[in-house]
Structure 1
Amino acid sequence: MNIDKFLVIAGVPGVHKLITTRSNGLLIEDRKEGRTRFIATRQNQITPLGTVSIYVDTDEGTIPLADVFQKMLDAQATTPVVSLDASSAELRAYFSTILPEHDHDRVHIADIKKCIKWFLFMQEKGIFDEVKNAEAAEETPAEPPTAEAKPEDTTPETL
């Protein structure tokens with residue numbers, strides 16, 4: 001799952017899609033308000049979701065957030081996502097079911113809540129379907145161009 005074009009901006013609720021960059025900021029698609037807007041990079045802390053990882057107790061040390069989201073999507077039928085209002089114990093139990101190897105010391109309840117909040121927002125706004133469709137479109141090979149009959153060039157070639 002490629003979530004590199006999706007951003008989280010401090011002070012601006014929701015997950016946003018990067019449209020383009022400018023020298024002084026970013027043009028984003030605000031999924032919460034349904035409009036395109038400009039965000040100044042000097043005034044806002046911007047985090048691409050593709051750069052976020054969760055600490056795990058394995059040799060790798062971290063797992064990308066996209067992989068965690070994929071695990072949450074895969075387990076959703078058997079293990080529904082807990083509410084953000086759930087107790088700390090319920091949040092930790094859910095996350096331990098989804099990602100049993102997560103580092104219990106370095107992954108705090110606030111991190112789990114943030115992960116679940118982003119997941120629910122992205123699911124509600126259809127972002128996961130959009131990512132899946134974009135990946136399917138990239139995998140489908142484009143049809144080779146058809147060779148059109150060109151008239152032969154009869155001009156003599158000069159050396």
Structure 2
Amino acid sequence: MADNGNGANDEALPQLNVLAQYTKDLSFENPNAPKSLGPQEQGPNINIQVNVNARQLSEGEFEVDLMLEGSAQGKDSVLFKFELNYAGIFRFRNIPEAELHAVIMIECPRLLFPFARQIIADSVRNGGFPPLFIDPIDFVALYRQRIAEMQNTSGNA
């Protein structure tokens with residue numbers, strides 16, 4: 001058993017380990033090329049949707065999917081669309097059961113996001129556009145919104 005210097009046993013401390021991360025699905029569409037690559041009168045309207053899902057693989061191990069879907073709309077047509085499902089396998093130890101769901105749905109996508117953001121930026125750039133750097137996502141607010149929606153749905157049943 002390891003001692004971290006303050007008398008606490010490292011094996012009893014909460015742990016979150018990333019075992020793997022990977023692209024499950026990636027799609028980029030440039031449906032109106034080469035017309036969409038020309039000068040635009042105004043900046044595009046960017047729409048991005050975010051979703052997080054998780055499933056248990058074994059005791060203490062979960063796969064977490066971060067799904068980003070978006071599009072850029074020009075004045076008269078779609079400039080580009082993308083869909084990315086970026087996932088990771090995470091191992092959890094010594095995390096209280098009451099806190100586990102929040103850790104899975106907040107901390108895991110927070111760890112995956114910078115990699116997914118770079119994949120989107122590269123895909124958009126490779127499609128002939130300036131790279132799209134998605135603003136950081138507040139996964140705490142997203143989690144709270146999802147919990148509220150679930151409570152409203154179950155309250156209306």
Structure 3
Amino acid sequence: MLELDWDFPNPFTLTLTPGDTDIDGLRHTNNAVYVRWCESIGWAHSEALGLSLEDWKRLDRGLAIHRGEYDYLLPSFLGEALVLGTWLTFSDRKLSFERRFQLIRVQDRATVMRGRWSLICIEMSTSRPRRLPAEFSEKYLPAMVADPAVRT
């Protein structure tokens with residue numbers, strides 16, 4: 001397995017390669033593509049942990065992005081091999097989660113992008129904030145990794 005310098009241990013990963021439609025006028029991967037990839041890996045990770053969109057609908061609960069931050073550190077280009085990792089790094093155990101992202105270029109193992117989402121639990125039928133259902137806590141909390149920057 002390829003050794004990469006991840007910000008946190010044991011990422012959930014997705015291998016990606018920018019295609020023609022991902023490249024912008026500056027001839028590198030458009031920043032909006034990174035955002036789309038973060039959404040894709042977020043869903044894939046949730047499903048791997050046992051909660052799909054159908055589960056969210058059944059529970060009438062979802063995790064909405066309250067704040068998204070992206071640091072675009074280096075460009076990536078057409079055909080480059082990339083690996084995107086994600087982690088759940090925080091939860092107040094009542095209403096919110098934090099998800100982190102790191103995109104690494106395989107060729108030189110350089111970090112291309114880092115991202116962070118602040119997520120809030122909502123009742124999907126009203127879009128109002130609601131407490132985390134037990135099923136969310138049961139599936140998501142065991143997958144959390146500690147953020148060394150957060151002091152408890």
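Data table
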{"quantity": "Cα Rg over 2.2 N^0.38 Å derived as 1.09 - corresponding label from 1, 2, 3", "calculated": "3"}
{"quantity": "Test item: distance in nm of label points 7 Å out along Cα→Cβ at positions 73 and 89 calculated as 3.3, pick one of 1, 2, 3", "calculated": "1"}
{"quantity": "Ranking 1, 2, 3 by distance in nm of label points 7 Å out along Cα→Cβ at positions 41 and 81, the structure that comes out highest", "calculated": "1"}
{"quantity": "Computed 27 for relative contact order in percent (Cα under 8 Å, 6 or more apart) - originating structure among 1, 2, 3", "calculated": "3"}
{"quantity": "FRET efficiency 1/(1 + (r/R0)^6) of positions 97 and 137 (r between Cβ atoms, R0 = 30 Å, to 0.05) - highest-scoring structure of 1, 2, 3", "calculated": "3"}
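Just so you know, all these numbers are worked out from the coordinates, no wet-lab data involved. Small disclaimer: the values here were computed from a predicted structure and weren't measured. Cβ atoms are built from the backbone, for glycine too; each structure is taken alone.
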